[in-house]
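Multiple structures follow.
Only the coordinates and a few stated rules stand behind these numbers; no lab work does. Here the structure is a predicted model, which is why all the values come from computation and not from measurement. Cβ atoms are built from the backbone, for glycine too; each structure is taken alone.
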Structure P
Amino acid sequence: MEQAEIVMAVQKMQEFIESNICEKITLKQLSNTCGYSPWHAARIFKETTGKTPFDYIRALRLTKAALSLRDEKHRILDVALDFVFDSHEGFTRAFSKEFGISPKKYSQHTPPIKLFMPEKIYHTYRYFNKGVKNMNENNLKTVFVQVIERPARKVLLKRGIKATEYFEYCEEVGCDVWPILTSVKEALYEPIGMWLPKHLIKQGTSKYVQGVELPLDYNNIIPEGFDLIELPTCTIMVFQGEPYNDEDFEEAIGEVWNHIEKFNPTIYGYEWDSEAAPRFQLAPMGYRGYIEARPVKAVK
């Protein structure tokens, strides 16, 4: 059985779980989804994701339950039943074990917690086996450009060691930072990967980091190993590629990078200002196109 075939089978099971997370899910259903026996489906799922299907489903349900408690005013029992837990007590035990805090305390204070946010396994497989492809310059797609003012704000971030891009960063600090950032209730925007300007890089730490922007009055818990810094008001130029199929994410990123490399910001009356603020990227999502932003300043 080829590795690519295994990866696609596991991704089919991941997608089935995501689509049916509020329903009972059996191993038989998963095996039918990928076309293998229940035993074989369970084996390749654990070998590929690091979790048994049962543990994966439970962790994903608890994460979605946590987000529900964070963002909506539901009774804990109702949330437990929504995500297929049989009782308040069972849900509380599982939630406390997963996040180190009871669902009641979490709903009251909503500190940052480590959510379970599995990546599509096919994305990682393609990156490490093929890398980002060179783009055909004669076949570039449309990239949309807009200029946005970013207010003064704080940023909760986790530094790496020497990383200059996402996969190096994950190798240095693990891939658990994004789920914690996503859990932050006070976030102004979604989490971002950032390339820090020189004056924001601590000695012995990485240029590439992950973080989430927060209001200046943020005063909730700072998770261990994270930093909280302030950024001034800045102007950023945002580049957004066309929507793409999720499995083609590296090509989509390459198209935007190629466009930025050749782009002249003076046509908008701006110039690059790499020390004013971090360059950043949003999580690649096919439905909206790849999005990356660079700091700029008005041409005098």
Structure Q
Amino acid sequence: MEPLKTKPLSEIGERQLVDFIRKRFNVVDDDVYVDLALGLMLKGDGFRLDYTAGGADLYDMGWKAVTAAVSDVLSKGGKPLYVLISFGLPKDLTQREAESLLLGVEDACKYYDVKVVGGDTNEGNWIDVFVLARPFCYKPPLFVNSSVDLIITEPIGYTELIFSSEREIGSNSIFSGRLKHPLVRKELINVFEEACQSIVYSTDVSDGLLVTLNNISRRLSLEITISALPIADEVQEKLSSESVAQKAELKDFLAKGGEDYVTVLVVEPRETEHVKRILERWGFRPKTIAIGRPGKGVFYQGSPLSPVGWDSFKGWA
């Protein structure tokens, strides 16, 4: 095999690079770093400032960068407390534009009840957010030796309509709004407080459902069989439009989408209905989407599915 160092990142892809980095530094294969002895959970995430999917502007990018990082800690049973922000800003950016970006960060931090405590500035074109949180219901990725159910907290599919059909959908629709101004439900904290003993594992959906399910399969040594697609009713209604349907089919919502920022909970079958009732009490719309058994791989309608999703170096791959 050709050594990794001789290949361009466009060929290697983000997931292979992350796996290489994880093994190089002996990092646990999970979405966050947790030190239970210190009561500490850490996560970093970010975006290019010229990422304009759904019609996003700089305010939206500030909001989204905070939301992306907070989503990981909330979905892992953590209470976000503090954030550090690193800005790489173009030299020709105006003060007004910079203030718009900062306002997006500020409004998101107010919503998620976190405090900005520092960071860094440089010349460039990015925003990175680092969250410090308190783990109160963190479940590490451990081998599962029994059958489990996978519950998604909310239906998805909004972002895939934009990625596949932006011209038909329009940048001012509720679908593009979900993409450029995503919202992670703070009530997740209440759900984890009530359902903690029933949860085996949890993670968010931010790079596409297939990536998330393959991560769960690999981390918990599970063979996952998808039983239902959690596509929102309003998305399926939009799909009835012929012009949209030509570009976006139901199968695309497994391979593409992403940035939905909902949570997948892994629970024992006897706890499934209990956890779903808790979710419903807090205003979520949960659905059992898959069954997991000891093994490996993700399957849908009898066929294996690879972790296709957004790759920062390859695009959709």
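Taking relative contact order in percent (Cα under 8 Å, 6 or more apart) from the coordinates of each of P, Q, which one would give 24?
Numbers: P: 17; Q: 24.
Only one of P, Q returns 24 for relative contact order in percent (Cα under 8 Å, 6 or more apart), namely Q.
If you work out FRET efficiency 1/(1 + (r/R0)^6) of positions 110 and 262 (r between Cβ atoms, R0 = 41 Å, to 0.05) for P, Q, which one comes out largest?
On the way: P: 0.40; Q: 1.00.
The structure with the largest value is Q.
Taking percent of Cα pairs over 29 Å apart for each of P, Q, which is largest?
Values: P: 44; Q: 37.
That would be structure P.
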